[in-house]
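These are the structures in question, set out in turn.
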Structure I
Amino acid sequence: MKKAQIGIIGGSGLYDLDQLKNSEEIIVHTPFGTPSDPIVLGDMDGVSVAFLPRHGKGHRLLPSSVPYQANIYALKLLGVKYLLSISAVGSLRENIKPLDIVLPDQYLDFTKSRKTTFFTEGAVAHISMANPVCHQLSELVKRAINDVLQDKPTQLHHTGTYICIEGPHFSSKAESEYYRFIGADIIGMTNMPEAKLSLEAQIAYCSVTFVTDYDCWHPKEKNVNVTIAIENLQKNIFNAKEIIRLAIKNINNSQPSSPAHTILNHSLVTPLAHMSDSNRAMIEVLLS
């Protein structure tokens, strides 16, 4: 099977990467089911890349219905070590404007009904989420974004706290104000448990978020709706694809060592010898 060290998860509005050459669709079966869509393996400027649309082509899946475990496990099976996640978000801060880009470095997980871990009874681990985003990977992505945004009005925010809500509903005004009060900067529905599972799979993770709206807290701006979000997202699709292209080049040239790549060395509690055959096989994939 063809492999790729770099994976891209496309969010709302980004359902394909037309820059990929010699591409093929691969259906990957995992212990957690099948991913959101067949994974597209191809080459971008001579670099092997795996691409997966998070919601499936045609945006078929609700945020709560995305098979996050299968998505990350499938990318791991294909050899992915670096994962770039593309997402749409709302802003909870005056200075973070629609069409801006944010690289979140922290998360608040307010999801309620998602399976958030690969680990289970008989295979116990406790992963540190102190630093959910790989700093080394984020620096390479930041460089790509700065190159793309030269002479453009779009602003890059190097850090931020992303609150992930269950959805599919947008927030009430009371919720939006509460999220601001507890320190969230941007709001979305998909980076959790994606970031947690990536760490469990020893994959370096970085999310590039494209701001589409001010949620519903702003007294002078329209409350978010799908039309507003999609219209603003489409304005950034070209930037998103260029950022991906340059980030892939930077990652391939640098191939940084990430703390994520060895995190299970000090997180796994149950010895492999004490696991069932099925649990051991699953964990050995994560360890590989």
Structure II
Amino acid sequence: MKKILIILAVLIVAGVAAYFVFKPAVNAIDKETKLTQRNLSVEFRETGSVSPRNRLEIKPPFGGRIEEILVNEGDNVKKGQILAWMSSSERAAMIDAARAQGQKEYEKWSTIYKPTPVVSPMSGFIILRQKEPGQTVTASEAILVMADDLIVQSNVDETDLRYIKVGGKLKMYLDAYPDEIFDGVVEHISYESTVVSNVTVYMIKIRPVKKPQVFRAGMTATITITAESKENAWSVPNNFITDRNGKKFVNVKKDKNIIESREVQTGITDGRYTEIVSGITQDDTIITVKTAKNKEKSKTFVSGR
């Protein structure tokens, strides 16, 4: 009698296990899919800003009056190019006195005492015109501000630094122009860290492959960095995969009435799709099912609980 009871118990356990592994599809199938090859990538984003690589204030050689400014914001200039003409306080007073005596006197003294040129110390472009002709300035006041180039600077969390290298390529866009994507190249990674909001970060400098015309100093930029990528990965949408006790499972349709819950090994995921490394083949049909209690809501069927 005891042996009979043991045998019955074993049969019951086996039957229950088989029921949960190969459960009749009493609920309506919600969605079906198969393994599909996709290009997957793991990305993270950082915020940065457009900044001059080298910012230079153009100041007069002495205090006096600005007679003429020859450039405007956005103009490209070359090293040694004349940007403005200045008069010292003495020359300005003398020219004003000559002008009061008539045009001939003004032309005479203007020819004898010429204004002093303000020359560009480097090649670049004008990003700010701070003064206008006729204004009086001191030797410590900037007339113009110029830059040799515009780059993007961003602070990267130290835990993400392993994904970045000098010469590495990335994508970025400006918050002012979110639909325009620009290619960039990392040209510098700081050797010294800073702490921002209790997080250790390193500053990186990114050079646009082609300088956008819309770039302006101070603009906010978003940088997209690829941490990992894989081409032609066999994958399924994430909602077809369930988590159970630290393992991954999918529901495989065996025939019209049988659904098998099968463990799979997963790889890279981009947040929408996940690579399936093993456990199913391209011939398997993977499904999600609707529950009988609430047919309006669809969820992944989990057997074996």
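FYI, it's all coordinate maths here, none of it is from the lab. These numbers come from a predicted model, not from an experiment. Cβ atoms are built from the backbone, for glycine too; each structure is taken alone.
Among the shown structures I, II, from which was the value 29, 22, 17 of semi-axes √(5λ) of the Cα gyration tensor in Å calculated? Spell out each step's value before the answer.
Values: I: 29, 22, 17; II: 76, 18, 15.
Among I, II, the structure yielding 29, 22, 17 for semi-axes √(5λ) of the Cα gyration tensor in Å is I.
Given 3.5 as the derived value for distance in nm of label points 7 Å out along Cα→Cβ at positions 108 and 268, which of the supplied structures I, II does it correspond to?
The read-out was computed on structure I.
To test your reading of the models, identify which of I, II gives 1.00 for FRET efficiency 1/(1 + (r/R0)^6) of positions 36 and 252 (r between Cβ atoms, R0 = 30 Å, to 0.05) when calculated. Spell out each step's value before the answer.
Details: I: 0.75; II: 1.00.
It traces back to II.
Here helix-only ellipticity at 222 nm (-39500 (n - 2.57) for each DSSP H run of 4 or more, over all residues; to 500) was calculated and came to -8500; which of the structures I, II was it taken from?
Values: I: -8500; II: -4500.
The value was obtained from structure I.
Could you tell me which structure in I, II was used to calculate distance in nm of label points 7 Å out along Cα→Cβ at positions 76 and 196 as 3.2? Please report the intermediate quantities before stating the final value.
Working: I: 1.5; II: 3.2.
The structure behind it is II.
Of the structures I, II, report the one carrying the highest value of distance in nm of label points 7 Å out along Cα→Cβ at positions 220 and 244.
Working: I: 3.5; II: 4.5.
Sorting by distance in nm of label points 7 Å out along Cα→Cβ at positions 220 and 244 in descending order puts II first.
Could you tell me which structure in I, II was used to calculate FRET efficiency 1/(1 + (r/R0)^6) of positions 84 and 236 (r between Cβ atoms, R0 = 30 Å, to 0.05) as 0.00? Please report the intermediate quantities before stating the final value.
Values: I: 1.00; II: 0.00.
The correct label is II.
To which of I, II does the computed value 58 (percent of Cα pairs over 15 Å apart, for residues 164-203 alone) belong? Please report the intermediate quantities before stating the final value.
On the way: I: 50; II: 58.
Among I, II, the structure yielding 58 for percent of Cα pairs over 15 Å apart, for residues 164-203 alone is II.
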